[in-house]
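Given below, in the form of structure tokens, are the structures.
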Structure P
Amino acid sequence: MLTCYDFATARLMEEAQVDSLLVGDTYAEVCLGHSTTLPATTEHLVTIAEAVRRGAPSAYLIGDMPFLSYQVCPEEAIRNAGLFMARAGCDCVKLEVDRRLASTVEAMASASIPVMAHLGLKPQSIQALGAYKVQGKLAADALRIIQDAKMMEDAGAIALLLEAVPMQVARIVTEATELPVIGCVSGPYCDGQVVVLHDMLGYGAGHPPQSVKQYVRLHEQLVNAFKSYATEVAEGVFPTAEVSSSMQPTEFDELERLLKQQQ
């Protein structure tokens, strides 16, 4: 699984046969330049999900429900999730949850909305957490995540996502459930993995988590390409006459004649 935020990238991921794409609220950070995911809106993400679906019609598509689109009440959660499902063609939606939202997950499942339950580090709770940090390093905290995972399964979730939990905790959850478990910087024992596109491409500012491998360093490549373009334009090297469109000589002669008539 990879995050995806546009049609063109979705087409490339479809060609690469990436199994699943997540239209993440990380869009607010990596595409809009915010310091958190909180400014992402339902309308933003549904519109992006529509584009990603057009680019990757066969991928399993997950819509990330943004801050306050599902926490207020189950009815509002169902209504907003319906936009991802009906309008954007998502296969499921992802919610950052704990046991306090088990009833919401249950209500959504009863409304035939497939839910991926996101546990562990929850970026939408950054104001309460104070910082992005690993969750479940203490035994009591780890036990609560394991218990919450079971509650989400019982509530009707169709998959789990574990973000930034110790690999031992991720292994226990993965082995204890029949649900697919997707890890996000949570070690090698989950059923699948998801990373932010920009992190694995080395594309953009900031420092990706230590456990995210950079498969290419696009930052340097793109900066060099932009520099080369700017230099060639400034020096008159690009574009060249050889690759530019041109009028037929007879038409240009006619144009010059018409211009003279106007003088």
Structure Q
Amino acid sequence: MTSVITISAIVASSGLALGSPFATSVESYDPGSNATFGYTDPSTAIGSPERFTGEGVFPSGVTPFNPAFGSDEIVSVGAGGHLALGFDRAITNSASNAFGIDFIVFSNAGFLDASYSDSDDTNDGSGLTGANPFLFGAGGAATIQVSVDGSNWISVTTTTLDLFPTLGYQDYDVSTPFAPGSIETDFTQAIDPSITLGDLANLTYDELRAIYGSSGGGIGIDIDSTGLESVNYVRFLNESDTAFEIDAVSIVPAPSALALLSMTTLGATRRRRN
């Protein structure tokens, strides 16, 4: 019994207590002055990012070249607007999180497929970033804020919601698949934020997918600059003139906490055997 209590305490204190790694509530929403028409349902930002989009219209897998586009999948925040989301488990500021990233934002940005404009017409639609990679759909810059109580907000950064476009399944072997995959990507796994758009020049879809590995992409955010140990709310303000869209937000787990839990479980097992 003692070992069970110890493990439970570690789970709770490390932020690994049962709860969704995605936003679970909409605290407030103002579409702003120029939100994209028909994309004003804030509840679409709750839960996991989309893996398969366009059902009933153009059903296709979500890849960096084919982002989510359904009105029931993303919510638009226009100029002067905002979206505030709540989480039922804490977003922790931990240096042991991968690359120091604490949460990940998913939008509907995507790479323009340069295979349609290159000199080789046999690869059209294959997925190619091109010499000067261009991301469409990112929209205006978002001012991202966090809060402990949902009332007092601290700004973390102002950024366009572009790198890295969402990838729904690891085993998609074409840039625009027409059926769901079988191996889901991990939406809580961050990609190295030091990688820039220029680093992705002239990559094929397979080469880009190799950089993602098992990650589902997204824009990694580190809350260290706020001085807060943990937060339960994230807010997006649009202080630009151009709308942007939000698909979802995920919490990045701390590997050290997982390792600690594993070691404690192993120790408890050994004590029981002895």
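Summary table below
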read-out	value
Source structure (of P, Q) for distance in nm of label points 7 Å out along Cα→Cβ at positions 214 and 238, computed value 2.3	P
Distance in nm of label points 7 Å out along Cα→Cβ at positions 198 and 222 - highest-scoring structure of P, Q	Q
Source structure (of P, Q) for Rg and Dmax of the Cα atoms in Å, computed value 19.8, 70	Q
With helix-only ellipticity at 222 nm (-39500 (n - 2.57) for each DSSP H run of 4 or more, over all residues; to 500) derived as -12500, matching label from P, Q	P
Comparison of P, Q - label where distance in nm of label points 7 Å out along Cα→Cβ at positions 22 and 190 is highest	Q
Among P, Q, structure where relative contact order in percent (Cα under 8 Å, 6 or more apart) as derived comes to 13	P
With FRET efficiency 1/(1 + (r/R0)^6) of positions 166 and 246 (r between Cβ atoms, R0 = 25 Å, to 0.05) derived as 0.00, matching label from P, Q	P
Test item: distance in nm of label points 7 Å out along Cα→Cβ at positions 62 and 230 calculated as 3.8, pick one of P, Q	P
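Bear in mind these aren't lab numbers, they're just calculated from the coordinates by the rules spelled out. Quick caveat: nothing in here was measured; it's all calculated off a predicted structure. Cβ atoms are built from the backbone, for glycine too; each structure is taken alone.
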